[in-house]
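In structure tokens below, several structures.
Rule-based calculations on the coordinates, nothing more; no lab input. Note that the coordinates shown come from a computational prediction; the quantities given were computed from them, not determined experimentally. Cβ atoms are built from the backbone, for glycine too; each structure is taken alone.
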Structure P
């Protein structure tokens, strides 16, 4: 029968190297001498378990990294073969924060899918979500999905949502697969999470340039906002009190639903119908009570006017081009989207907009710096690739063939990096223009 304990043996070896006895260790760690005796002296049946806080203090007292004994501490969480919540919880939390996937896997394996511990694991993962940048937290969510038998539970939906956000990156094919895998679970999310989920879905659909998919997600976001926050003339049935903090202000979700709807309609060429939706968020003053939000309401009023002008430009009412360019200069985060509108208008109606383009230098890195999340940066990259595509058509229509080819190659290289197959197809269509088989206005 094994009476030695690897964790305690390793600690004692380090004590000998330092020349420490238990009195010195007690003084340096702040752990009472009697407590150390209970932890280290005697056989397995007589020794007291070592708390996680004691482990950290002992490591620090020995001048070692706090995770020096993590590999050996797993067994301490299961003394007598039974999981101990008070040791498992802080240990797993720190393993996630410091990035110790091996220790996490060993704890999860020992828990063996026991249903009573699933709520604990879910609470640990949710408490750390957003505060860590490494991947071990994904292991917790994957474990929960593997062992939670209720496919329609809120917890399962949240796990799928967290993994969905973790998977979003620069590869659009991977993003598409992640979106398709998550989409069936969105209706089971808490409303606070569903708002952000639908917004992310809108942006990923925009990257894929799928107007039908984008419009569907936008309609869902609009309907959810109306249910939660009401309209100017019809307040919600009951006030919305979020259980979890919202990722963004209410004004942002409310307006973005309509803006995404407009983009979807413009993708299909229904510019006049898209223009009407600007009125839905032109004045959202009824939605705010804090005077500090009045500035956001004012900004949205100007954004609504700008998008209305943009829809008009695409519809052929080009007299608004100068005003549109001036308004765009006041909203640097929307420069890429605004330039796409201007270039589409110029390409569609054979306009010269060289003077306006000089006001807006193309700078992808600066564009990305203004985005507040990984997926928003991804949206920025995809929009920039599309901007370059429109710019290559514009250069060609102005007779600048060399510049057109260089710009098309830049768009191709960025699209290749993003693995955006839809952009590949758009760029391939430029060969028809270069070979004289179609006019720039036809693309």
Structure Q
């Protein structure tokens, strides 16, 4: 029987360990008789007046701290007997119904914490060569007394923070008020499932709900007004804008607020932040935006954590439900209008079909640039000159070379881009067709390489 009991215990350990490998250096002495199990292990004690906690640990798995492991398991067992009821007028009930609070987080708040098990008593322990068991209990009346004592103390502290927060708010110190309100809520975290009411000047109030109302009202009174309803980037501001925001609380400038900005840059999302000045103004430079993204926008918000000193995780969670509305301001990239002046000559004769300029026109329109035949409407002038000349023969083929120069000028006559190709070869059965081939080869080089560089230089 002793051998069977030992084998059963090892089987239980192997199941609880999963894939963890247990190494036993030597077999136990099975000749020793296992001590009789105490009554509290044979039949769990009644919990009419006490919360009961029984825990075990394997001496094989935990040779150095099995007593500590068993104690933790017993206290966890004890705490599981303490039911947590979320009352309908409690703060936790409000969070579950009205806000998208993290489910795992709210469940964690409802779970009783072992560190608050004041007054538990060690009753007994029992062990064999391989296992250790421990028995604790906690008087229900004592637990309730300690719980209510902690709750009363937390309510008083929370109410004091609430009053200080309202004073800070009235003085216009929004950061200070935010800190007091969030700390007031965090102080009562353990008791969010209870109805925590206090007597105030206007009568009885439910404290956390009142703090949340004040906090949300304060955030709703914060406004972020942009200097324009869109960010315009064009040739005339060098495709960058020093965009201005006005941050206020109840129409009064809000200083020392941390505004956050984000937009899609050429390679990745660009993020900035700026602290509002005495006049409630914050600025961000928008430049180097993604060129072909019509949906690009300047996303604006407030970093409320900036106002908190060493914010705890619970305070950060609270901030998630009271953030002011964010702004999304469209970024408009106004691409310039081109006037193209092209001369393409093949062996002294101007081409009827401009091969190179047609490639450029197609490339520009595909990238949503505008073209005009009216010089006065143009933002940029593209000048292109290309010509071919005979270059002899090669293996019965006629050879022609093409030279091409291209310039892009702004309205002030300044060159914003220029490039050239020289001696681009064309071969065919006669010189005229060889010249056309050379022009076609230049057009292909412009399409593959030069056009992209030119577009990047003007945006």
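Some observations on this one:
- Structure from which 28.9, 90 was derived, Rg and Dmax of the Cα atoms in Å, options P, Q: P
- Entry that produces 3.2 once distance in nm of label points 7 Å out along Cα→Cβ at positions 304 and 384 is calculated, selected from P, Q: P
- Among P, Q, which structure scores highest (criterion: FRET efficiency 1/(1 + (r/R0)^6) of positions 208 and 392 (r between Cβ atoms, R0 = 35 Å, to 0.05)): P
- Which entry (P, Q) yields the derived value -20000 for helix-only ellipticity at 222 nm (-39500 (n - 2.57) for each DSSP H run of 4 or more, over all residues; to 500): P
- Origin of the value 7.4, where distance in nm of label points 7 Å out along Cα→Cβ at positions 136 and 408 was derived from one of P, Q: Q
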